[in-house]
Structure 1
């Protein structure tokens, strides 16, 4: 759709491996203050702190006047909608108020427990939340996601959202070799989020970009980053702008999560992996959850 300013039709570089339903994306901020080592977005926007977009609400109002009502709008696909500066700026909350009043379905993808602040809006609109939890190990999380809230805080927010009737899911994403790929720990993670009220799981393996590989190699202790770099150098396959591990290796990493989600009767999917047989959900990204409130339009 032409002439949109801050809302974009989601198009992951025309990757045939993407199974997301048609949706739009909205980023109230540029950059991301979580500074995750594995972040793919830094390859084209750089490693920058979250910065509010100018005249966001004015531009958003104009954009949604031409987007079909009932469309799914995701906040956000690369820049977290709840960075620390959101406490002061409140741009994400104001955007949610506008979208909910205008009849749009909203999918929030975040690593932040700040999302519970907006539970009054989320519980009374067609909204869903996907929380990214890559590990339950707080020390590891602090290394690979240095600016993001502790996973224990994310779990707490997951439970609170579920208790208030907000549909919630979890992204176990990415699974990185030698980092968070221990099958026992992944099973524990799925058990924990299922107990907390998650309804949907989406998981994926780490897809390498040269800048993120460089960060992992330089910042992980005990030579772990070098091992990751070496496995991608030896076995990596270039697919649609990323270096993937071979399909058999990726499947081995993903299956513990998928099998455990199935055991808990959660819907499940993988993200840009090319394994449609590992999907049970109407949507991979959790969009299907954002349809829990029937409101008059």
Structure 2
């Protein structure tokens, strides 16, 4: 296992590994004030707006009900409230931000990874690309933001580092894919890659993905990961201490993802130790 972790660290320094972050990355942060699971987020939203009991714990369905019977603005308001606080980036967030990676994929709504990049990179050295809801931005699949949060008309040709938030984020503009209709629109086109930015498609080619804080135990997470990984290498890793479900195990095998059976915090410490020579250079 040590040899594998050192190999990942070397490839991360060389820029051939793409960190792919899930909600459980927040478990590494202290003083957490944002929801860290879809269930926790659904419970926050449905504690403020009444929805039918049978969908109270189902995030996308609850968000769709609120959107239908209140307004899309109500959904956005609840999401912005839920993620208003920015967790202080963990040491692992900062290490990943300061690594040789040129693309980070972050699949939760918090601003933690953006804050880590702001602490380790010049604002002119990185951009953030976020998925957009078609109900608010019809015909536009992504928004591009400079490191200082300014909206950009398009992806800069010289962008050296990209934070890709495929389902949106709280900052800087409150863009969220969260309701059933949000996902239906994206999933209708994702097979032909339309919602995935050209710069992300170019960067992933031939590279390896390192999945951190992710589960693949529902169809949405598997679908997004599968499409974002397209045309990458055939060697990837996922830190997954929980025993995979049948569908997770099948997904890992199909996508060439090696399971690293280790708690995320333990893996983070080991990888940071292996990264030390590169970070000190």
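For percent of Cα pairs over 12 Å apart, for residues 44-91 alone, which structure out of 1, 2 has the highest calculated value? Intermediate values should be presented prior to the final figure.
Values: 1: 72; 2: 62.
That would be structure 1.
Work out the source of 74 here, i.e. which of 1, 2 gives that when volume of the Cα convex hull per residue in Å³, for residues 196-235 alone is computed. The read-out comes from structure 2. Structures 1, 2 were shown, and Cα extents along the principal axes in Å at 54, 43, 40 was computed from 2.
If distance in nm of label points 7 Å out along Cα→Cβ at positions 4 and 252 comes out at 4.0 when worked out from the coordinates, which of 1, 2 was used? Walk me through the intermediate numbers first.
Working: 1: 4.0; 2: 0.9.
Clearly, the read-out refers to 1.
Which one of 1, 2 has distance in nm of label points 7 Å out along Cα→Cβ at positions 180 and 228, as calculated from the coordinates, equal to 2.5? Show your work: numbers first, answer last.
On the way: 1: 1.0; 2: 2.5.
Considering all the candidates, the number was obtained from 2.
Any idea which of 1, 2 comes out highest on distance in nm of label points 7 Å out along Cα→Cβ at positions 116 and 148? Display every interim value, and only then the final one.
Details: 1: 1.8; 2: 2.5.
Result for distance in nm of label points 7 Å out along Cα→Cβ at positions 116 and 148 over 1, 2: largest is 2.
When helix-only ellipticity at 222 nm (-39500 (n - 2.57) for each DSSP H run of 4 or more, over all residues; to 500) is computed for each of 1, 2, which one produces -10000? All intermediate terms of the calculation are to be shown ahead of the outcome.
Values: 1: -10000; 2: -12500.
The correct label is 1.
Each reported figure results from applying straightforward, stated rules to the coordinates on display, with no laboratory input. Predicted model, so just to flag it, every value in this text is computed and none were measured. Cβ atoms are built from the backbone, for glycine too; each structure is taken alone.
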